[in-house]
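Read-outs: derived from the displayed coordinates by stated rules, not from any lab. Fair warning: this is a prediction, and the values are worked out from it, not measured in the lab. Cβ atoms are built from the backbone, for glycine too; each structure is taken alone.
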Structure I
């Protein structure tokens, strides 16, 4: 009996010890009430725990068996407020200012985080000084003196790097310290072009894409995103796309045969371009790289979400809209006779729409080369019938969510066009491809040929109506 009790006590003690606690204080707390913890893995984030403020502190328990790596604390989803830290099977105590999390974070407990934070502070300070000397070197006529100062700074930087690499041996922080290392030439580059070529040629020198310790972090993704979007760029869109295609090819080649890392990196690039509605680049990355990954590394749900983001991107064919005229079903795709089409989403319960839409109708009703399809989001047909009756030169389409009329945003048409606000304007060419999504009335009118004087007159009328 005593033996069983002793074993039970040992198991309880082991269980308590196996669960590490993340203790967080925000100073000032700024009325934040909750916090969520995620584990970072490439482009993905795995939910771990959440908690609320308790006596000025947040306590989050990491279940036993969770892998070491980078973990992320979210405290302000609306404004993107988060803080990353290293978890290495030990409890961590953190204090930071939520307005400046990275700059102010302090670790009262966790040797890995203390070491890595000290390294970042030291290396970024020294690298900043070295970069300033490099920029000054391009302009100066006294190059020899600057070369000497550059060499001295470079020696200091390399000493700092070596010190922290040695101090971190045996810790997970070591892998991040090595991966953060930046290549610097033995002498300053003579021209900006030489400088950029050096960075480009040596960008991945210290990054081991097969390092398993870095898999549970965003290091690989962050590095490739920086390389593609910031090292290679041009103001000309066509040139910029070509530069970025070349950069992506070089990054993929550096990754090699590691399909897991390749999938995470490509997913991040696809999401970044989809968010910018860069259809050409999304299609290119998908066809050239992502679709050629083994199926185990392709995520159909992720691709579906990318397609949803782009279904109303500029350059895409507009989603189909159908309506009845008597017993005949009409389709947007079958419309003819106009050079431009405008799809307008609005609602009779939107006070702003009731003022703005009549002005749009007045301007467009006599335009021979423009046809307007007004999609009216309603809970019933009464408001639709009353307000669209005078708009007989538009094609007026009633949108009702038949399953739940009060949730009009969830009806088929607003969902297919990703509409979350009214009015929403979408301009199409004669082939029904989306050419513009004006956010403001003035931009819409301008795209339809209105001159500045006409636009000003319309705004004056709208302003008077408000008064």
Structure II
């Protein structure tokens, strides 16, 4: 058990409590029939309740690896692997009509690189004081954040295989799985939904791939100032309103409601990065990020449950001069050779940097003539990212597409995803696209 959940008995005790509640839920729920069997009312008026949740995502992949990729210093051209992308175990507690608590445990990326290092960590631990619909205030460790809709995405309710990396620009640098220590303010004023967040990021130098010192005229995150990050997101909801009880935004409602929203947000960190200027002096740069996005999730055939979903976004990111970051999601390799490209090893490619990005996502829930008697449905989708990064000579273009086989909506589904990414090389002091690589992913998600 210690190998999986760490050395502390605390995690084991918490897990035992969850197991006892999950296996004995009829006692706690007063034998009442509810839509969610894991929601337990604590009073006769149903104003106090506890809701439990769990989901896990299993991955099987084929990856055409980046040049120079290696496992234990042995070069690999391609790889087949299996992994657990995410595991979550959580609870929400409405303690009074004003106090709301969130507790989530979880872990990411249990792959062949891990043996004894996978721990069940506390991802969320926060409380919200709900003064009114117009104004709530909360604090703790949470994924409340501003900037864009999917900076706080519900990773178990997406129409695609994984979270959109460009929407989480400080992931793996200042946060812990998109969570930070913060104070947040949120509310709804008629059709306007807003959130304002003051965050204190974790030290970036503790991240294994972050350079602790400036690198020429290339901005990089630094802990020397350790300032607060300020962010906000405002969206106008034209049709049905979405809940802002928790931080995350859904990828689709499968026709349960028609949603159309237009949002805009920002994220600012003073002196969050540094670099050497032309006089070889250390210079600090602010992180200034802006985004505008549009989301539509609309039923086009109610009787057959056909739903069209789209997400369109524009991102203007300024991290300082020439900032660029390669992202390798659930990277299966652990080393690189001398012939490694600008991308780095494994499945990495440049996703985030100073510059502008256009992102589009489309999905369509294919109608089922036997709905609702037959729950199974298919949902094809496509992602497309076009980025003009300051440090790259060529534009960065990435896309993936796939198909969801929904056995029971998000509760049980398979996803087949095909991804195409660029490989950049340094040539004559320029970063140019040299070739493109594919990967194929089969995911199964189970959720309760």
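Observations, loosely collected:
- When Cα Rg over 2.2 N^0.38 Å is computed for each of I, II, the largest belongs to: I
- If relative contact order in percent (Cα under 8 Å, 6 or more apart) is computed and equals 14, the structure in I, II: II
- At a computed -1500 (helix-only ellipticity at 222 nm (-39500 (n - 2.57) for each DSSP H run of 4 or more, over all residues; to 500)), which of I, II: II
- Structure responsible for 1.7, with distance in nm of label points 7 Å out along Cα→Cβ at positions 406 and 422 calculated and labels I, II on offer: I
- Comparison across structures I, II (criterion: Cα Rg over 2.2 N^0.38 Å, for residues 278-333 alone) gives the highest value for II.
- Label whose coordinates, when Cα extents along the principal axes in Å, for residues 374-429 alone is calculated, return 31, 30, 14 (choices I, II): I
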